[in-house]
Structure I
Amino acid sequence: MNDCGVRYCCICGKRFEPHPRLGAQQRTCGGADCQRQRRRANTRTWRAQYPDEDDTLCRRARQRDRHCYHRRYWATHPKRRRYHADYMRLWRARRKAFATPSVSNPYRDIQVKLPAVNTYLKVMSVSNANRVITAKLLSAQDLIATTPA
């Protein structure tokens, strides 16, 4: 560790070496608690400086401005709009082509109809390689007899 770059966290007081890209700007170590407290303090100071600002209103205004910007951009750049539309069409087709079926339920198309109300199905083995399920039909008495006490 290089001692010339070592700093102390302004929250917990631990020694840390600042990230090379942040340098003198980094005030806290990388600890989750320190980061959380730093963010809370920043929010507190921002709210104290701008008491009339409302987060939801600012967020809506930014979203509206962003939406207007995109509409203006696509209206004034027709070549770029066509290129982007073609790109997205290909991207969606590729994504659809390589989509894998759900791994959590590979046997979702299998249906079992039991002959009687008090009949139970006991799965003996499942082979994922060739999708073979070995099962045994049990009556209520068989189920009670095979259940460990």
Structure II
Amino acid sequence: MIELTGALQTVEPNQSVLFNESAVKSGCAERWREGSGQMTLTQPGRYLVTFSGNIAVPTGGTVGEVSLGIALQGEAMYGSIMRATPAAAAEFFNVSTQHYVDVPRVCCGGGACCQTVTIKNTGAAAVSVDNANITAVRVNG
């Protein structure tokens, strides 16, 4: 199991939320480097990945929809997109999602596989993200 947290930041379109602290880390099935937005699930099995955070239009930004999603290998997972449409800049909304992520035992090339998980800005404009929190728990394998 791993739990990562992130401080207030502005995330540009198609970029990832960065995490600056590992609140909990047990076992060796997950890897992460401080300041990175990538969490790597290294052991075969099924993981429950959960994200929550507060999102807003950055101060000085154009008011409109902002969104984030869980991405695997850089591609946002269908059904994981979290959207909010603030009425003013710096008006935060809490968003959350959780999804199962499977890490296969072997890949097409015959070697062990892994999955890279990120939280990606899936919108067309920058988004402010505060109190970002992501967890990955290996539920079977």
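Since every read-out is calculated from the coordinates, none of them should be taken as a lab result. Quick caveat, the model's predicted, so the values are computed rather than measured. Cβ atoms are built from the backbone, for glycine too; each structure is taken alone.
Quick rundown of the values:
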{"item": "Given 40 for relative contact order in percent (Cα under 8 Å, 6 or more apart), calculated: source structure among I, II", "result": "II"}
{"item": "Mean count of other Cβ atoms within 10 Å over residues 39-46 from the coordinates reads 10.9; which among I, II", "result": "I"}
{"item": "Of the structures I, II, the one that 6.4 was derived from, the read-out being distance in nm of label points 7 Å out along Cα→Cβ at positions 15 and 127", "result": "I"}
{"item": "Of the structures I, II, the one that 8.0 was derived from, the read-out being mean projected area of the Cα convex hull in nm²", "result": "II"}
{"item": "Among I, II, structure where helix-only ellipticity at 222 nm (-39500 (n - 2.57) for each DSSP H run of 4 or more, over all residues; to 500) as derived comes to 0", "result": "II"}
